[in-house]
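Values in this text are rule-based calculations from the coordinates and carry no lab data. Keep in mind that what you see is a predicted model, and the values were worked out from it rather than measured. Cβ atoms are built from the backbone, for glycine too; each structure is taken alone.
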Structure 1
Amino acid sequence: METVIRAAVVYGVLWLVFRIAGKRTLAEITTFDFILLLIVSETTQNALSGTDYSITNSLLLIVTLVGIDVGLSLVKQYWPTVDKIIDGVPLILLEDGRPFRERMDKSRVDEADILAAARRSQGLERLDQIKYAVLERDGGISIIPMERH
């Protein structure tokens, strides 16, 4: 039973940490982010296993973590409010070429990030060519261009 409790606590703490860290943390991984992820995974492994490195304990951890994930997906399916709490909601960062600075600062997104997404997805070069820039739930930035007349 200790293994199941450890798994649930570690899952919850990691969810909370990455939720606080924001959507952009995992959207585009840098070398620093990759190193951090490796360190977190090693630390997590130690916290989950404790002193029991048996195959049985490992399998129980896997089943517990997958079970929590499946359970949360079912809860999110039936209660949309829980889905919004767990995964967040899309956030409009820019409208009609005008950035919402407070939202951008809170999400740690700057104009360069928006312009990079605009170039990549739409071939746009300037903010005034963008009708909406949306920070999606997965941390990516969607660009909706202005209509050309």
Structure 2
Amino acid sequence: MRSQILRGAVAGIAGTVAMTIPILVCQRLHLFHTPPPEEISDNVARRTWLLPDRSHRSFPIFWIAAHLAYGATCGTLFSLSRRWTPGSDREAGLLFGLAVWAVSYLGVVPALRLYPRPDDDSRPRQLVMIVAHGLFGLTVAATHTRFSKLPGATR
């Protein structure tokens, strides 16, 4: 089980890096101003008073670390649940990535008032985030599968 958790965490980090690239590219193309993980982290920081807010020079490190940690956690959930999910690795990964988007952006973050619901957000940013989460899931599944095939890996 420990190897499953580690494999999932690494897959989640790989997926987070993969999804962050198009998010930042689309930000540079001015499709939106602030990436959602940055905005969510800033809202957490302002509410807790314990973390640096956007004006602090360490804030970029904080929001990137928070995004990677959330991705690692989600990757671990994928790894632990994969044996019970139907379909190919690609199908399972894509559905998982879209489920992470739905649970996060339709449920948890709006309920905690950390980020607006999709219908209150810009259309370009919504589309970018849905596509990025699909890429996240595909990358998580591919990385998880690759590590599962290493010598000594347990399923």
Legend entry - Which of 1, 2 leads on relative contact order in percent (Cα under 8 Å, 6 or more apart), largest value: 2
Legend entry - Parent structure of the calculated result -20000, given that helix-only ellipticity at 222 nm (-39500 (n - 2.57) for each DSSP H run of 4 or more, over all residues; to 500) is the read-out and 1, 2 the choices: 1
Legend entry - When Rg/Rh (Cα atoms, Kirkwood Rh), for residues 74-137 alone is computed for each of 1, 2, the largest belongs to: 1
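I have 38, 17, 12 for semi-axes √(5λ) of the Cα gyration tensor in Å, calculated from one of the structures 1, 2. Which structure is it?
Structure of origin is 1.
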Inset, instruction - Assign the value 2.5, calculated as distance in nm of label points 7 Å out along Cα→Cβ at positions 42 and 130, to the correct structure from 1, 2. - result: 2
Inset, instruction - Supply the structure label, taken from 1, 2, corresponding to Rg and Dmax of the Cα atoms in Å, for residues 50-97 alone with the calculated value 15.6, 45. - result: 2
Inset, instruction - Give the label, chosen from 1, 2, of the structure having the highest value of FRET efficiency 1/(1 + (r/R0)^6) of positions 66 and 114 (r between Cβ atoms, R0 = 25 Å, to 0.05). - result: 2
